[in-house]
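Taken together, the values in this text are just the output of simple stated rules run on the coordinates, not laboratory data. Remember, it's a predicted structure, so these values are computed and weren't measured experimentally. Cβ atoms are built from the backbone, for glycine too; each structure is taken alone.
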Structure I
């Protein structure tokens, strides 16, 4: 499911809300989660899942156009 499908599904289940208002709410939730993760916080939504950032060492990859080595 992509974000637009999620917005549509929520709007269908809540006919008293405008679709653009649902979209604003979904965007606000996702932005808040992204901000928390950017700060290094762990986000837990009980009954759904937990999100956290895991740092890893860069690995070597190649640019498919130029063949140049890049850190990924």
Structure II
């Protein structure tokens, strides 16, 4: 499973890097993202484009998001 670490990047770089990585993700595959804040605007874009995601808040304050391409 590919992983993408966008922790510490200023906006809009995390969003742009995530969307770029998702463009090459085959249907049914997942991308694990490490990010330093919960990316609420990303969720709407994921929903509108047929992705599923699961967000986990980590003890250190970071977030891990597992994004799956469904179509």
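If helix-only ellipticity at 222 nm (-39500 (n - 2.57) for each DSSP H run of 4 or more, over all residues; to 500) comes out at -8500 when worked out from the coordinates, which of I, II was used?
Here the read-out was taken from II.
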(message) One of I, II was used to compute Rg/Rh (Cα atoms, Kirkwood Rh), and the result was 1.18. Which label is that?
(response) I
(message) Suppose FRET efficiency 1/(1 + (r/R0)^6) of positions 11 and 43 (r between Cβ atoms, R0 = 25 Å, to 0.05) works out to 0.95; of I, II, which structure was it derived from?
(response) II
(request) Using distance in nm of label points 7 Å out along Cα→Cβ at positions 19 and 35 as the calculated read-out, with 1.2 as its value, let me know the right label among I, II. (result) II
(message) With relative contact order in percent (Cα under 8 Å, 6 or more apart) as the yardstick, tell me which of I, II scores highest.
(response) II
(message) Quick check: 11.5 is what I get for mean count of other Cβ atoms within 10 Å over residues 27-34, calculated from one of I, II. Which structure matches?
(response) I
